[in-house]
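*Asks:* The data blocks that follow each hold one structure.
Nothing in this text is a laboratory measurement; each read-out follows from the coordinates by a stated rule. Being a predicted model, the structure only gives us computed values, none of them experimental. Cβ atoms are built from the backbone, for glycine too; each structure is taken alone.
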Structure I
Amino acid sequence: MHDLATIHSPGAADALLVEAAALRAQPQFDAAVIAYCAGLVRFREQTRPMSKLNANETRLRVIGYLLHLSAVSRQAGGDGGVSYGTLRDISAGEVSDRVLRTMLALLQLLGLVECWRSVSDRRVKYYRPSPRMLELARGMYANSAAALDCIEPAAERERRLARDPVFFNRMLVEAGRAHAVDPPASRMPDFIAFFGAREGAGAVSTRLLLGALTGSPVDSRAALARQFGLSKSQVADVIAAGVGLGYFSLDPTALPTPTPALRDHLTRWISIELAFMARHLRAEGPSSRHNDDTRRKHA
């Protein structure tokens with residue numbers, strides 16, 4: 001696998017990869033990886049009833065775009081509402097209409113969005129993240145903040161994220177805009193096709209790596225399924241695919257363990273995500289501006 005070397009043309013420096021490599025060189029990076037993995041495992045356990053929402057990258061992308069566009073609206077003095085048409089346009093080519101409609105219906109059913117129709121045109125429906133969704137989002141981004149605090153504790157990113165709504169809203173605006181233009185996952189498409197796209201692969205892989213890093217016992221398939229709200233067949237499929245790709249090996253009792261390939265790819269991916277988030281989880285950001293860059297992408 002040569003994700004990192006082949007995404008960009010020879011000689012073209014990728015600033016995000018340079019920043020990720022610098023993070024990996026930090027003496028506290030191993031502690032940051034453990035903090036990130038522990039936070040992600042804890043978040044997936046706490047959101048087990050909503051496992052269908054965060055099971056893969058495509059579904060998370062719907063949530064990410066909604067959070068971003070709503071934050072842009074609030075920053076500009078609006079009510080935070082995002083029309084279905086705007087969500088469809090920004091996710092075109094990444095999320096099908098069927099997945100988008102299903103996700104929005106599930107979010108509404110779980111009380112994670114507030115919905116209403118336009119007074120002037122009843123065909124137009126608006127969606128806004130509920131306070132519950134915003135708290136869940138804080139928990140999701142807290143993984144990166146806690147990991148970055150291991151490397152740069154003086155920045156206090158986790159504390160700011162929890163206590164400063166302006167800091168949180170600005171992060172949603174800036175990170176969402178940057179992600180739409182140049183997604184970090186484009187640096188490792190082969191790995192993300194497994195880790196991010198296959199349902200349950202992210203949670204299972206992270207738990208197995210965390211166990212290896214901390215010396216905790218290997219989990220059975222049934223334990224992994226209970227932990228993350230997955231079925232045993234889903235866990236079995238993830239493990240079989242991971243074995244085939246060289247990310248997992250099976251011990252004499254057929255329990256999965258992470259291989260050096262998984263450790264290398266997942267820690268590299270974590271460094272890329274942390275480098276991306278470090279740009280946007282900061283005390284001061286650029287002056288507020290409209291979401292022109294994001295909208296132009298799908299104009």
Structure II
Amino acid sequence: MLGVILNEATLREIGAPRMTDLIEEHFSGCYDTRARVLEALASVVVRLQEDNVSELQAVRYLEEEMTKYYLSSYWYPAGEEAGSRQNGCIVAFDTSDQPSRTSFNSGRTQAASDSVMWEGFGYFYASPQSLTSNGIVAWGDIGCTVYMGNDPVIRSAVRAAWERNQAVLSRLSNMSAPTTLDVFLLNADESDKRGLTNIAWSASQNGYNIGHCFPTTRVNSLNDRRVHELASQRLYIDGATELPLSGAPWSYEARDHSDKYPHGAVQFHEVVTYGEDGLARLPSYEQLFVAAGMDWVTV
């Protein structure tokens with residue numbers, strides 16, 4: 001079946017409640033890839049507690065750990081417009097001197113610094129890609145806030161982002177055929193209740209959004225030029241279109257300023273789709289919370 005899931009007509013055509021075999025394989029591949037990168041990030045978080053680590057060192061740690069899980073290809077040009085080669089990873093630390101580094105506009109221009117050191121609040125993003133056994137390109141994107149401090153105001157802001165996501169996903173799971181517009185509207189409603197304002201912005205779309213589909217294709221190698229073209233074929237959750245979640249895996253990645261903590265940004269990047277058994281979700285951050293001592297997020 002098909003070369004690339006890339007346009008609105010195709011998504012509508014395969015957007016029935018039952019996932020096609022290709023969508024199921026794509027989602028399964030994304031599931032496995034994301035699980036591996038979450039394992040890698042958990043290892044990095046442990047090292048943050050043991051070493052005096054800069055942003056750039058944390059990027060290198062994350063690259064190193066992902067390689068252990070056979071993840072060396074990536075799609076997002078993190079830092080590259082600022083002349084920094086970060087292999088698809090973004091690491092930003094808010095510090096007493098620079099309390100808003102996590103509030104960047106675009107990760108393409110966010111260069112990790114070797115002089116900004118970990119003080120307890122940071123943002124981590126990775127964008128690995130892998131191939132399934134049948135040559136389907138799978139995405140493993142993650143993006144999350146890590147906070148190891150005790151400030152109740154900051155903890156409240158972090159918890160608000162997590163609880164907002166859980167509320168949105170719970171409401172989606174009770175819908176019979178949820179769409180991208182449902183995600184957008186539910187996010188707006190649940191964010192308003194918690195004083196969260198989305199700042200996620202895409203250079204590709206040239207606008208604000210809270211997520212996008214993961215297009216795919218069948219190739220023999222991740223070096224195939226078609227793999228590098230997939231990012232330009234994303235469709236966005238921006239309130240302007242209404243597409244079925246069953247057509248592809250979709251990221252849900254609002255990145256927010258909080259009324260409680262207006263300096264930095266908070267995020268827990270999720271990935272979902274809709275199949276015959278209802279809403280399906282890729283692995284989330286519970287394991288990371290254990291590694292970071294962030295059990296308080298889910299209490």
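*Asks:* Using the calculated result 24.8 for mean count of other Cβ atoms within 10 Å over residues 124-131, pick out the matching structure from I, II. Let's see the in-between values first.
*Replies:* Numbers: I: 18.1; II: 24.8.
Comparing all candidates, it corresponds to II.
*Asks:* For distance in nm of label points 7 Å out along Cα→Cβ at positions 36 and 60, the calculated result is 2.4, so let me know which of I, II that is.
*Replies:* II
*Asks:* Once distance in nm of label points 7 Å out along Cα→Cβ at positions 68 and 156 is calculated for all of I, II, which comes out largest? Spell out each step's value before the answer.
*Replies:* On the way: I: 3.0; II: 3.8.
When distance in nm of label points 7 Å out along Cα→Cβ at positions 68 and 156 is computed for each of I, II, structure II gives the biggest number.
*Asks:* Given a value of 12, 31, 33, 20, 4, 0 for P(r) over Cα pairs in 10 Å bins from 0, in percent, for residues 84-187 alone, calculated from one of I, II, which structure does it belong to?
*Replies:* Values: I: 12, 34, 36, 15, 3, 0; II: 12, 31, 33, 20, 4, 0.
Going label by label, the one that fits is II.
*Asks:* Can you tell which of I, II yields 52, 42, 33 when Cα extents along the principal axes in Å is derived from it?
*Replies:* Values: I: 66, 40, 39; II: 52, 42, 33.
Considering all the candidates, the number was obtained from II.
*Asks:* Now a separate question. Which structure, out of I, II, was log10 I(q)/I(0) by the Debye sum over Cα atoms at q = 0.14, 0.18, 0.20 Å⁻¹, for residues 164-243 alone derived from, given a value of -0.58, -0.82, -0.93? It would help to have the intermediate numbers written out before the result.
*Replies:* Working: I: -0.64, -0.84, -0.89; II: -0.58, -0.82, -0.93.
Label of the originating structure: II.
*Asks:* Out of I, II, which one gives -19500 for helix-only ellipticity at 222 nm (-39500 (n - 2.57) for each DSSP H run of 4 or more, over all residues; to 500) as computed from the coordinates?
*Replies:* Working: I: -19500; II: -10500.
Considering all the candidates, the number was obtained from I.
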